[in-house]
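Dropping the structures in below, format is structure tokens.
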Structure I
Amino acid sequence: MCIRDRINMAIQLFVPTFDVEGCLNEIRECLEKGWTGMGFKTIEFEEMWKDYTGLRNAHYLNSATVGLNLAFEIMKEEYEWFDDDEVITTPLTFVSTNHAILLAKLNPVFADIDDTLCLDPESVEKLITSKTRAILYVGMGGNTGEYIKIVKICEKYGLKLVLDAAHMAGTRLNGEIPGKEAEVVNYSFQAVKNLPTADSGMICFKRNDFDIIARKKAWLGISKDTYARTEPVGSYKWKYDVEYVGNKYHGNSIMAAIALTQLKRLDYDNANRKQISQWYRDGLKAYGDKIKFIRIPYGCESSCHLFQIMVEDRDGLMEYLNKHDIFPGVHYVENTQYKMYSYAEGTCPKASYASDHILTLPIHMRLKYEDIQMVIKRIVEFISD
């Protein structure tokens with residue numbers, strides 16, 4: 001069997017599925033209009049995202065990473081925070097989450113997680129000091145965890161809440177998209193997320209003035225973006241001011257064209273992910289002494305971006321599955337295991353345990369019932385040996 005055939009037969013962790021014809025039709029409009037950059041489709045997608053989420057503002061960016069960077073940069077400047085002021089955050093996340101804090105010259109303070117793999121409110125509250133300015137909350141795998149308790153802690157202590165919703169496109173809590181309580185919500189539309197493009201993101205500030213600042217900073221600090229300088233009749237209002245030192249963070253119309261198409265199928269795809277997750281639960285629940293599921297709180301309708309389990313010999317199980325052409329993943333290495341965050345090593349035992357034992361099983365739209373049963377079969381073989 002050639003390598004290509006084996007790859008095609010393998011059960012991969014993530015494989016994005018696109019409405020190809022829909023995407024091409026939207027992209028064709030960009031090409032026919034002669035507008036592929038910021039504006040046009042990016043504006044259309046921002047409006048659709050606000051309608052979908054109910055959030056007040058939405059600015060389309062070239063990644064979720066730059067969204068987090070912008071969030072802390074703007075809040076620090078506008079709220080006049082000092083260097084080394086503190087942000088309480090999770091160590092169980094992708095490194096871009098905590099890099100954003102450091103890039104703003106703020107200090108990440110790591111709280112532990114609970115059995116939802118999200119921040120533990122009790123651990124968070126114990127770490128609040130006179131220098132604490134914000135809590136950065138990550139909805140791991142689409143899970144809301146104890147989000148409402150975190151909201152109440154922020155209200156009690158006058159802290160800003162940043163919701164890293166990279167995994168949460170389509171997640172609902174008690175029937176509504178969460179985030180209206182947060183200072184800023186940040187989404188990812190990276191290639192393997194629930195709403196995939198090639199890469200892009202959305203920053204959603206509660207405050208209108210912060211949204212305006214974000215738009216300027218995402219376009220090199222320029223007061224008027226290129227699309228806004230173009231009148232429908234064709235005149236070009238070229239003059240602008242430069243108000244900030246900014247970066248080129250804005251999204252483009254080609255990525256937005258894909259996003260517009262994929263948004264139409266987001267809830268449908270998430271429902272399929274929920275079905276895959278249920279197949280895993282049904283097939284593995286009899287082995288509760290050896291396999292631990294991640295708790296989904298009452299009222300949380302997770303996007304099911306990830307389906308994660310915890311097992312004693314995670315690395316051994318991964319190797320066994322790989323031998324059978326099944327390729328799971330790990331989300332994530334606990335950040336204090338990295339050199340640059342090692343100052344906090346040993347402070348979050350639950351996160352450390354999860355990092356060493358957690359396994360993300362394949363979950364995407366191309367998987368069939370038979371594929372899931374094969375994954376279950378191989379897991380049971382390994383843990384029963």
Structure II
Amino acid sequence: MSVVLPIAARRRGACPSLDAPMQTGDGLLIRLRVRGGRLTPDQIARIAALAAEHGNGLVEITARGNLQVRGLTPASAAPFARAIEAGTGIERGLVVETPPLAGDDPTEIEDPRPLAASIRAAATLLSARLGPKVTVVVDGNGKLNLSALKADIRLTAIGSGQWACSVGGRSDVILRNDALMVTLRNLRRIADLGMAARATDLPGSDATPHRTKSVSSIGTFALRDASATGIALPFGSSDHAALTALAAAASRHGIAEFRLAPHHALLAIGAPPAFAAEADALGFVTAPDDPRTRISACIGSDGCASGHIPARAVAARLAPHLAPETTLHVSGCAKGCAHPRPADVTLVGRADGYGLVIEGMAGDTPQALLRTDQLESAVALRQG
């Protein structure tokens with residue numbers, strides 16, 4: 001007898017998971033919270049193979065460093081879930097995030113993992129009363145930190161046994177020994193407001209959006225006993241063939257571990273310089289100044305019924321022409337799923353061409369309607 005998994009509601013704020021896939025324009029989407037964010041090359045190859053067998057072969061890494069597999073069906077989602085869990089540890093419950101190099105980063109003030117583990121364990125029962133997007137970030141404040149990611153509760157090591165604690169945008173300094181108690185108290189306050197509540201709904205919170213310059217996960221990072229080489233999936237997505245080839249290259253170079261990282265990245269632990277060159281040849285982003293790091297693009301008409309344009313193909317074509325320091329969002333339609341925030345330049349697919357939005361979002365009224373042959377000049381001009 002086949003098992004049909006429940007399908008998450010298709011709304012902003014819903015979280016597709018292994019237990020509740022989300023219906024999208026190209027089928028069901030499943031998001032995987034990999035335990036510890038760590039994968040072997042064999043696990044990556046296995047996930048790629050399962051994505052091709054049960055989905056459309058596309059694997060994504062989200063801006064927060066989670067895996068997504070696309071194009072599943074009601075019939076294939078359950079077998080995919082069983083196969084994934086047979087070979088990969090999956091986290092459930094409250095989202096508690098630590099930097100990808102936690103414990104190995106020589107610049108961090110304190111290893112955040114023990115505190116994060118305590119919070120995760122203590123909140124096991126409480127997590128059932130919290131919405132799926134409620135997030136706790138525990139950051140040791142090293143080089144590759146999580147300061148740019150939104151969080152309901154943020155704990156950041158600042159030294160001398162002290163941590164900065166931010167809840168809904170309001171910050172205090174607390175002692176390490178009080179961090180677990182303070183976090184649980186605030187999680188209960190959020191839970192008491194209902195499943196839709198976030199920390200910004202708490203009385204006295206600051207709803208001003210969190211804005212901190214992001215730290216690139218691409219490049220070489222010194223560790224306590226080795227180094228890590230960060231590469232990224234172009235526009236956050238790769239097909240199964242490229243991921244399989246990447247895993248094979250990693251095995252040839254003696255790489256035993258990858259770590260998922262923010263901004264659509266993978267960190268190869270102990271990778272030699274030749275590995276980055278192979279990753280580059282396979283189409284992965286290997287330089288922090290690659291213009292593709294400043295472009296967001298959905299799958300578009302190549303896999304979504306709502307898309308009017310092949311957004312990622314358009315983005316790849318425009319990347320060499322993008323003005324320095326300019327951000328670009330190429331959206332298949334006005335929903336803007338890939339980047340629900342303003343960008344310097346947004347191109348929106350329409351039935352009659354491309355809507356151009358300057359310093360806005362995909363759903364905003366376009367300032368102009370462009371033809372295909374006008375796109376390069378539109379992104380080459382420095383906006384703002």
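Using the calculated result 13 for relative contact order in percent (Cα under 8 Å, 6 or more apart), pick out the matching structure from I, II. Clearly, the read-out refers to II.
For structures I, II, calculate distance in nm of label points 7 Å out along Cα→Cβ at positions 71 and 351 and state which one comes out highest. Biggest value here belongs to II.
Looking across I, II, the calculation of helix-only ellipticity at 222 nm (-39500 (n - 2.57) for each DSSP H run of 4 or more, over all residues; to 500) that yields -6500 traces back to II. Name the one structure among I, II that Rg and Dmax of the Cα atoms in Å of 21.6, 73 was derived from. Computed on structure I.
Taking mean count of other Cβ atoms within 10 Å over residues 79-86 as the criterion, the highest value among I, II goes to II. Source structure of the calculated read-out (distance in nm of label points 7 Å out along Cα→Cβ at positions 343 and 359, 3.6) within I, II: I. Identify the structure, out of I, II, from whose coordinates FRET efficiency 1/(1 + (r/R0)^6) of positions 247 and 279 (r between Cβ atoms, R0 = 35 Å, to 0.05) was calculated to give 0.20. This figure was derived from I.
Taken together, the values in this text are just the output of simple stated rules run on the coordinates, not laboratory data. Only a predicted model underlies this, so the values are computations on that prediction, with no experimental measurement involved. Cβ atoms are built from the backbone, for glycine too; each structure is taken alone.
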